[in-house]
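Values quoted throughout were computed directly from the atomic coordinates according to the rules given, and no laboratory measurement underlies them. All values derive from a computational prediction rather than experimental measurement. Cβ atoms are built from the backbone, for glycine too; each structure is taken alone.
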Structure 1
Amino acid sequence: MWLSERQRQLPDLVRDVHVERIEYPSTPYRIFFVAHWLATNLAARKPLLLFVTEWGIWPSSENWHLYYKLRQSYGDKQLLHDAPGHLFFEHEAEDLASFLQVFMLNGWGGYILAEENYVNAFFSHDEYIDFFAEGSEKLTEIRKILGPIRPTAIGSNS
């Protein structure tokens with residue numbers, strides 16, 4: 001409904017869109033950095049929809065209790081399958097980062113859809129994020145900040 005009200009479609013269905021794939025950090029404690037960066041940089045001071053489309057794929061990694069406690073802290077007692085979308089306003093970046101961190105750690109997937117529609121993202125249960133933008137220049141900062149870090153071997157001269 002949110003997308004149709006804005007006459008938009010999911011970003012991976014848009015023709016000629018530029019895509020940049022970034023792998024999740026290899027250490028789980030770094031996921032908060034990624035979630036926080038996304039929450040503070042993609043919204044552009046406008047509302048943002050966090051829309052979960054994948055869950056139940058890695059049941060042993062899902063912390064349903066934590067997710068529902070977080071959701072209940074907003075007075076929302078709906079089940080995920082009944083209300084998979086979460087709308088965050090510009091002043092709720094910290095809340096968005098927390099939800100996104102839980103989703104990523106739970107092995108869930110879904111979309112981060114910015115109202116401004118300049119960059120959108122899909123986070124996958126397979127531990128990567130695809131960023132979508134009309135122009136590739138918009139993906140440069142994302143690549144710089146979140147791109148893969150290639151560790152050098154111990155004792156290497158490089």
Structure 2
Amino acid sequence: MQRSIGRLIFSMAFGFLANASMGQANFSGSWSLKQKEYISGPQYVNALPDKLVISQEKDSLIFHTIYRDEDGSESGIRHSIPMNGKAISNFSTSLERKFTRRLQWSEDKNELTITTQISLAGNENEVDLTRVETWKFYGGQLLVEIKSLETTSENWEAKGLFE
């Protein structure tokens with residue numbers, strides 16, 4: 001009995017140390033959308049980008065979301081978010097909307113959540129929608145789950161697998 005308890009304690013301690021030594025996941029790379037699944041709500045063509053180009057640095061996560069247009073051309077948006085969980089805001093004059101983003105790591109540092117609040121057009125003090133993206137590795141691929149909580153239209157949810 002004592003031997004079993006000793007093995008259990010050793011296994012738990014070893015597992016903890018192995019997990020702690022692995023550190024935080026690094027999502028850097030160029031990722032292409034392999035498959036997309038709509039979970040609920042409207043099925044928006046641009047719910048997930050066709051490509052993600054990610055650079056994970058010491059103090060910031062920089063990523064480009066790239067979408068393919070009907071004519072085959074690509075357009076993209078560059079995002080930069082502090083790694084320390086501090087919210088960052090910017091204003092799009094063309095859309096007349098304020099975007100506030102925050103990054104949060106899971107306790108085990110193996111997945112991250114990016115929360116984006118987008119204001120109503122013309123009223124940067126009122127939130128129109130909140131997008132919550134969760135990134136994690138799934139069998140060597142990047143799984144992105146996104147939920148959009150909307151105040152003026154229908155909520156939706158989708159997930160995509162990137163390789």
Structure 3
Amino acid sequence: METGIKRLEIGNDKRRYALMLAISMVFVLGGSVMLVGTRDSEQLLQLGASTAFFALCAAVFIYQLADKRPRIVIDDSGIYDRTLKLGTIPWDDIEGAFVQRVEKQAFICLRLKDEAKYIGKLTGPMKLLVKGNQAMGFTAVSLNLSGVKARPEDICNLILYRLADTH
């Protein structure tokens with residue numbers, strides 16, 4: 001059956017990353033100015049570490065701003081989340097989906113027919129993260145929507161619509 005939706009690509013929220021870049025640059029500039037006038041070695045170390053941290057954050061935000069690739073793709077073949085490094089999850093492997101939130105961060109939890117098939121593809125640290133997520137009520141495979149420009153409910157509804165259409 002035809003859904004009328006060929007491909008949805010969800011990318012980074014450029015405005016959000018631009019704002020975070022601006023904020024981190026303020027901290028880098030402020031830390032740099034304070035470093036110039038500091039003579040105390042302990043204070044110098046603390047200021048240097050915090051300035052380096054915000055400079056690293058700025059570099060990450062610049063990278064995210066420059067990255068034109070979609071983070072999440074929903075199309076006829078299934079769901080692809082670049083950050084999961086699992087490849088495309090075919091519609092036949094997905095049983096359901098729901099939105100789960102932690103603080104202000106939204107995730108779409110995917111109910112899979114065989115979670116072990118996907119958990120087996122993950123690295124050791126990612127497997128530990130999955131266990132922690134499951135302890136908080138998440139499924140083994142969840143789409144992290146932090147930093148993307150899309151409403152979680154809209155994405156979840158699209159997934160549920162596509163599931164109803166393909167099953």
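Here percent of Cα pairs over 25 Å apart has been calculated and equals 46, so which of 1, 2, 3 was it run on?
Matching structure: 3.
Please compute mean count of other Cβ atoms within 10 Å over residues 97-104 for structures 1, 2, 3 and give me the label with the greatest value.
Answer by largest value of mean count of other Cβ atoms within 10 Å over residues 97-104: 1.
Thinking of 1, 2, 3, which structure, once helix-only ellipticity at 222 nm (-39500 (n - 2.57) for each DSSP H run of 4 or more, over all residues; to 500) is computed, gives back -8000?
Considering all the candidates, the number was obtained from 1.
Suppose you compute distance in nm of label points 7 Å out along Cα→Cβ at positions 41 and 81 for every structure in 1, 2, 3: which one lands on 3.6?
Label of the originating structure: 1.
Have a look at 1, 2, 3 and say which one yields 25 for relative contact order in percent (Cα under 8 Å, 6 or more apart), as calculated.
Working through the options, I get structure 3.
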